[in-house]
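What follows draws every value from the coordinates through simple rules; no lab data is involved. Remember, it's a predicted structure, so these values are computed and weren't measured experimentally. Cβ atoms are built from the backbone, for glycine too; each structure is taken alone.
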Structure P
Amino acid sequence: MDDTLRVVCPDPGSEKRYLKIHKVSALSFTECLLETQKTLVVTCDGSSSSQKATIIGVRRYSPLPSSEALLFEPGETYYWISTSNGEKEGINNTQYGVCAADNMRLVIHVRHHSEVHNTT
């Protein structure tokens, strides 16, 4: 908790640079498909704004009230995938894409503060 995630879109010269990353269920994560219960996290569409790193705060509450705020709960696990195929015309694909082809998926385990261990 109270950490940040830094998401960097592929380089403009990259072969696969058009991506949408969604927060999904465990089933969607396993099957590489988007269901209705998904949340868009980042869009990499080659625009100048997508070339800047997206900083996501790992927190329970949003400092700004928004129904689209990405919030995290201690002890929970979150799943992110991209079903885009990397091409401009495939950015809105709803299944497989780079999730299946390149294993473009991420599991985020949010730990309780009490679970943080001192390594000294």
Structure Q
Amino acid sequence: MTYWIIALAVILIFFWGIRIVRPTHRALIERLGKYHHFANPGFHWIIPVIDKIYRVNVTEQMVDAEPQEIITNDNLNASVDAQVYFRVKADEESVKGSIYNVNNFRWQIVNLARTTLRNII
């Protein structure tokens, strides 16, 4: 009877640890809070509770830089709105950079776009 319970527990842990990375994503796997390895699309097995997976979308995405009122060089008011298209490269270093180097890369891109628009106009 105990063998059945142990076998059932092992099977449950095995299936609980299966993760799928879709073709449009790449993933980083951390073990106990430290970077462990990079995951390409496909099936991956992680140790439940010990490993954590972070997925990053590598397709082209659009973010909206909210409309803002700016003062032009000739002291006129103008309202500027913009959309920014971006994508994270699918290589390991770019995915690691999008997770570890900035707190929220989408928010950083919007702020960079707004600052650049303000400086241009």
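Remarks
- Answer label among P, Q for the case where Rg and Dmax of the Cα atoms in Å, for residues 15-54 alone, calculated from the coordinates, equals 9.5, 26: Q
- Distance in nm of label points 7 Å out along Cα→Cβ at positions 7 and 111 from the coordinates reads 2.4; which among P, Q: P
- Among P, Q, structure where distance in nm of label points 7 Å out along Cα→Cβ at positions 31 and 63 as derived comes to 3.9: P
- Origin of the value 3.0, where distance in nm of label points 7 Å out along Cα→Cβ at positions 79 and 103 was derived from one of P, Q: Q
- Entry that produces -10500 once helix-only ellipticity at 222 nm (-39500 (n - 2.57) for each DSSP H run of 4 or more, over all residues; to 500) is calculated, selected from P, Q: Q
- Here relative contact order in percent (Cα under 8 Å, 6 or more apart) was derived from just one of the structures P, Q, and that gives 19; the source is Q.
- When Kirkwood radius over Cα pairs in Å is computed for each of P, Q, the one that comes out at 17.6 is Q.
- Top of P, Q by distance in nm of label points 7 Å out along Cα→Cβ at positions 47 and 87, largest first: Q
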